[in-house]
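J.: For reference, the structures are reproduced in the following blocks.
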Structure P
Amino acid sequence: MVAIGYMGNNIYPARAGELLRAYVLRQDEGIPISTSFATIIIERAFDGLVMLAFVFVNLPELATLTASSGFAGSIRGLALVGVAIFFTAVAIFISMAIYPDRARSIFLWVNERFVPE
């Protein structure tokens, strides 16, 4: 199933292979799509943690870069922005898990306002 998801990620845009994997799991194994999405979100969270670990391991080297280093000089700022975005996303997911009713009401509000009938 993971290989099917990777294949879909390589062929379809916007990481649609994850949707394909959830669909195939439902068809072949009878696993609900919501359960598949939960495991996919956990996998992506761990992927993000590994990427953050790579950034933190390389922070001493990134600290030596300056703006005059060309493109490499912007890597430090990009790393900090990426860390901020990742932690914001983690905080949002945790708050959704803690307050599922509130998350559902926000989702329904966004769905009613922005998703066409």
Structure Q
Amino acid sequence: MEKVIVVRKGEKIKTTLLKGIRFNLLLKTDILEAILHTYEPETSIGRTYKHMGQEVHFLLKGEIEYEIEEHTYLLKEGDVICFPSMLPHTTRNPGKEKAIGFAVVTPPTFM
């Protein structure tokens, strides 16, 4: 039988703040991590990341711009993007409203 993990509302493993961006680590296992990320208007991570694994991002609210290698992808509410984490990538909220997204990263290397 597989191990079942339940995280109740209000429970978070870790929260990280970075220049107007809040990352809430919702779940972490030995193979993946689930993150809720909230971007204040016109905020950016400010640097490019590159690491082992793969990422899936689902945008719940607003807009987030993903720069992956030399390409820019503007995601709007309901959009999903998936990419190998070895590609240089960064994100920003170009809009005037708060943006909220949900990501699954494997292996757990982000937080």
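FYI, it's all coordinate maths here, none of it is from the lab. In this text the structure is predicted, and so the values were computed from the model without any measurement. Cβ atoms are built from the backbone, for glycine too; each structure is taken alone.
J.: Computing mean count of other Cβ atoms within 10 Å over residues 32-39 gives 13.1 for which of P, Q? Kindly include the intermediate steps, with their values, before the conclusion.
T.: Details: P: 13.1; Q: 20.6.
Source structure for this number: P.
J.: For which of the structures P, Q does the calculation of helix-only ellipticity at 222 nm (-39500 (n - 2.57) for each DSSP H run of 4 or more, over all residues; to 500) return 0?
T.: Q
J.: Out of P, Q, which one gives 2.8 for distance in nm of label points 7 Å out along Cα→Cβ at positions 8 and 64 as computed from the coordinates? Spell out each step's value before the answer.
T.: Values: P: 4.4; Q: 2.8.
The read-out comes from structure Q.
J.: Say we calculate relative contact order in percent (Cα under 8 Å, 6 or more apart) for every structure; which of P, Q gives the highest result?
T.: Details: P: 11; Q: 31.
By relative contact order in percent (Cα under 8 Å, 6 or more apart), the leading structure of P, Q is Q.
J.: Rg and Dmax of the Cα atoms in Å computed as 18.6, 56: which structure among P, Q? Walk me through the numbers before you get to the answer.
T.: Working: P: 18.6, 56; Q: 13.8, 47.
Here the read-out was taken from P.
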